[in-house]
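Below you'll find a set of structures to go through.
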Structure 1
């Protein structure tokens, strides 16, 4: 099983939205997927609880205690476990990075989002320095076309952390908020641009052989 962490220690970056839609796309492509809600706030669980019964969505399980994460993940049977992580995670962030094969650091086009990612970057570097393997990249979320700050963040000129930055970005679209509220995915809505953005993320990860 490949463990994919969606994380950033700053709240409000859209981690749950990315995790839910990424897990749904992999699920609908025929892969066995579990969405792991590692956040005590339970956003992913609330999303799934709001889902209409007929929706074709991946199961959500709660593992929100750091001490239980590694062992609990081993008990899952799936091709992929997508982890929705909490903000200000502390011990949980360390446990998530330790257990993950791939880390997507979700950032919005803002200085605070970039600065908050430093703690997670340190955890990734520590794992690699100790001989552990983990692929990692920044993923820009809620990007607004034409704004100076979004252009700067997408350019990667700010990135002095030594981690990759994905070419694919996710826009600031109403469809993402609507899907989370309704317990569905953007693949159940008519917003083609939103669907293509999530598909582009998966395609890029596949080309990098990270999936």
Structure 2
């Protein structure tokens, strides 16, 4: 069911014929250990919002129906979720956008990319503040995380990198993933960044279900 080769090669893969939340959980269990959402749910339903009643500091609160910038999900965790399983049972005209972080580095160039190792960020959430780097290592694997919504550059290297990073976001050649209904995608959250297009007024009732895998 899961094309592991494509997942490793591109950082994401799509699966058709998904008909239930149990199907999403079955996919997630193949990939690893499911990490519950902070509210305890194994599956979290993402619905568009104007931001007024959303939790302070969340993407919905900050950006509302506007596009969500490219980011790493759970970047505020010391080790972000490895994979995301996203599923939608109905059609939506609002695309999910994804790009490999290595393609971002190619766009930045080698000199700017070298700043990553020395960049120090402050992560600021409702749970408090903490320092973090953009690279992290878990066992033998290294990953990259970036979220301009909760991560703010602290030192000179980080501020320069951040400025260049935000400057190229509008010109990146992302992959637009369409939602035709009864479909799921798996994202390797350690090697990709993802975002969302602006939600059209005809699509404000869309429901996107998400599962975290450690």
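Things worth noting here:
- Of the structures 1, 2, the one that 0.95 was derived from, the read-out being FRET efficiency 1/(1 + (r/R0)^6) of positions 33 and 145 (r between Cβ atoms, R0 = 30 Å, to 0.05): 2
- In terms of mean count of other Cβ atoms within 10 Å over residues 41-48, the structure with the greatest value among 1, 2 is 1.
- Read-out Cα extents along the principal axes in Å, for residues 1-64 alone, computed value 32, 26, 19, structure in 1, 2: 1
- Value -13000, calculated as helix-only ellipticity at 222 nm (-39500 (n - 2.57) for each DSSP H run of 4 or more, over all residues; to 500), assigned to which of 1, 2: 1
- Which entry (1, 2) yields the derived value 45, 44, 32 for Cα extents along the principal axes in Å: 1
- Between structures 1, 2, the calculation of relative contact order in percent (Cα under 8 Å, 6 or more apart) yields its largest number for 2.
Each reported figure results from applying straightforward, stated rules to the coordinates on display, with no laboratory input. Since the model is a prediction, treat every value here as computed from it, not as a measurement. Cβ atoms are built from the backbone, for glycine too; each structure is taken alone.
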